[in-house]
Structure P
Amino acid sequence: MLKIYPVETDEDLEVVKELFVEYADCIFELVRPYSLSLAKRLSEKALREANGLPGEYAKPKGCILLAEYKGAIAGCIAVSEIAEGVCEFKRIYVKPKFRRMGIGKKLSDEIIKKATHLQYKRMHLHTNEDLFIGAKELYTSLGFKETGHIEGSPLKNSVYMELELG
């Protein structure tokens with residue numbers, strides 16, 4: 001039913017590019033009511049990543065996973081190195097029609113396993129409790145701990161989280 005697999009081919013990268021563009025559109029719409037300039041900046045960053053794939057997610061230090069549900073692309077997630085032994089959990093995106101089915105949790109579990117396999121010791125992420133409803137709860141259930149608020153963010157309740165990897 002649900003298949004999660006690493007991006008290996010140019011065709012896979014094209015699928016990820018489409019998902020990153022959807023992600024960028026989603027971010028823009030979520031952030032725009034709070035800060036148009038930040039919405040543009042975040043959306044443009046995601047679009048640059050989409051156009052430069054695999055970019056920071058390239059092997060051997062990065063990874064992108066795709067989720068397929070009943071033969072249809074449902075979402076993606078990625079990990080990239082930010083320092084020696086430290087990676088960042090990024091670009092988790094599940095298409096709207098596949099949300100609330102546990103796909104985000106399964107993608108998260110798999111990227112954590114992949115990061116551990118890549119010998120990372122810690123995984124970081126940042127999120128916003130107001131924009132991404134339920135995300136902090138998901139991350140907490142995975143073992144992430146809040147490490148602080150993002151200072152200077154125009155968005156209230158933006159937080160950094162970290163997970164010690166085994």
Structure Q
Amino acid sequence: MRFSTTAAAFVAASLPIALAQTFTDCDPTNTTCPADTGLPSSSYTADFTQGASANASWSGAAYTTVEYGDNGAVFTIEKSGQAPTIQTDFYIFFGRVDVTMKAAAGTGIVSSIVLESDDLDEIDWEFIGGDNGHVQSNFYGKGNTTSYDRVIYHQVSDVQNTWHSE
């Protein structure tokens with residue numbers, strides 16, 4: 001997987017690559033939170049085909065195993081319930097995000113790109129492992145997931161075997 005950003009006009013967020021559930025360490029709608037660390041430059045690139053050194057600004061969640069090779073970062077799921085996840089150690093307060101990836105195959109496997117703020121505003125793209133021809137996009141505000149009527153299904157060919165840029 002390759003990742004790059006260029007400042008332009010987007011959303012306050014952090015970027016986990018795969019995410020089973022959304023959370024925040026401190027919700028500013030409920031309490032006073034410390035200031036978030038922003039992206040320290042106007043552009044950022046992480047090319048995971050270059051190995052673990054490209055992962056310097058990322059941290060993994062519990063049970064996350066990442067290997068690197070010619071195709072970039074590879075995440076392993078060894079048993080039910082695991083959700084390998086990495087996220088940046090900085091926030092993107094505005095800009096453009098480009099991700100080049102292939103989705104993982106397998107019923108019940110979701111490969112995703114999630115932009116999320118501390119108050120749980122979220123924009124996501126989800127590749128469902130049992131559907132090789134679509135990607136879903138969705139958004140939520142303030143963590144309110146009571147309505148799932150914003151999902152859009154985008155027809156995309158061969159998401160599991162072809163590189164796609166989102």
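Throughout, read-outs are computed from the coordinates displayed, never taken from laboratory work. These figures come from a predicted structure and were not determined experimentally. Cβ atoms are built from the backbone, for glycine too; each structure is taken alone.
Starting from the value -12000: which structure in P, Q was helix-only ellipticity at 222 nm (-39500 (n - 2.57) for each DSSP H run of 4 or more, over all residues; to 500) calculated from? Matching structure: P.
Assign the value 0.60, calculated as FRET efficiency 1/(1 + (r/R0)^6) of positions 67 and 123 (r between Cβ atoms, R0 = 30 Å, to 0.05), to the correct structure from P, Q.
Working: P: 0.95; Q: 0.60.
Traced to structure Q.
Given structures P, Q, which gives the highest value for distance in nm of label points 7 Å out along Cα→Cβ at positions 27 and 131? Structure Q comes out on top.
Output the label of whichever structure in P, Q has the greatest value of mean count of other Cβ atoms within 10 Å over residues 59-66.
Once mean count of other Cβ atoms within 10 Å over residues 59-66 is tallied for P, Q, the winner is P.
On mean count of other Cβ atoms within 10 Å over residues 115-122, which of the structures labelled P, Q is highest? Biggest value here belongs to Q.
Highest-scoring entry among P, Q, by relative contact order in percent (Cα under 8 Å, 6 or more apart), is Q.
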